[in-house]
Structure 1
Amino acid sequence: MPLAPIPRWTKTQLTEDMSPAVHISYQITIAANLMAFGSSASNVRRFGVRTREWRVLGCLNQMGPTTAADIVRLVRQDKGSVSRAIAGLEREGLVAKIPNKVHKNSPHVWLTDKGMKLVERIYPVFLQQAELFTGVLSQREKHELCRLLDKLKVHVELVRAEQGI
């Protein structure tokens, strides 16, 4: 298969020629990947959970017993990824399914005692790392970034719904 010609110039940054909209999308993705608790090899070795499992555990810790569908909506991960995370956490004895009296085919998922103990070990480290990662920002900048990200998230959800994206 023939390769495309290699350009004679090189970029100093991948984002060099990106429009501001593309640059924002790219940088948010990279920052989120870098900051994701389960993407750190040392965190995975120490606690045994990756990003998708930590998102499920963190969601359950914040929300209480909930369905897989609710977790998908809350953490904005695809259904398959959440299902695999729940299945793995269930195999490890960290979560269990509870019958749902309203929707029999959609059980609630909740932390076991073992799962709660793991969350209690992880959460202080998670908070500490979040503070370290955002330590370059002033309190005012942190609040402004939160406001802007919330605004962007709401708009993206609206555009996706309106455009069917």
Structure 2
Amino acid sequence: MTDTHSPQTSLPNPPLGFDRVQVGDALPTFETPPVSRLALALYCGASGDHNPIHVDSDFATSAGVPDVFAHGMLPMAWLGRLLTDWVPQTAVREFSVRFAAITHLHERITCTGRVDEKFERQTGEPSGGQSGEQRERCVRVTLTTTNQDGQIKLSGEAVLALP
């Protein structure tokens, strides 16, 4: 990788640091295997969300949907993985999503992120025992999950602190 980044350059894991990251840079993508019943059952147990519409086909069809589908928070968790594959979890300052469409069984989901803004902000915490506020260098990242047909399932953003 060269020292200059063009828009949509894929960034390495971990990131190069605030000074080397440019607006328009893409985070390394994260792709899931096809959504399976097993994955939904495991997520059900891990999350504590035991809504039968996610694991019981008979219940789902009686509710008017063709089959079970993923919990909304599962694709959000995948976006969280995209972020923490790139930066340590402690660097995540904000993380929000908007649900756009149901994630169905057998869909392959691609998680992407793009740096949209670089900025500095005050943390309000003293630095190294000194009084006063510390400044933190951050990037705002736009996030998206899409299925294999390009349909957006979630969109969102995160603010990440970079060294």
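Nothing in this text is a laboratory measurement; each read-out follows from the coordinates by a stated rule. Just so it is clear, the model here is predicted, and its values are computed rather than measured. Cβ atoms are built from the backbone, for glycine too; each structure is taken alone.
The maximum of relative contact order in percent (Cα under 8 Å, 6 or more apart) over structures 1, 2, that is, the highest value, falls on 2.
If log10 I(q)/I(0) by the Debye sum over Cα atoms at q = 0.12, 0.13, 0.14 Å⁻¹ is calculated from each of 1, 2, which structure is the one that comes out at -0.61, -0.69, -0.77? This value belongs to structure 2. Using the calculated result -20500 for helix-only ellipticity at 222 nm (-39500 (n - 2.57) for each DSSP H run of 4 or more, over all residues; to 500), pick out the matching structure from 1, 2. It traces back to 1. For the read-out FRET efficiency 1/(1 + (r/R0)^6) of positions 30 and 110 (r between Cβ atoms, R0 = 41 Å, to 0.05), a value of 1.00 was computed from one structure; give its label from 1, 2. Answer for the origin of the read-out: 2.
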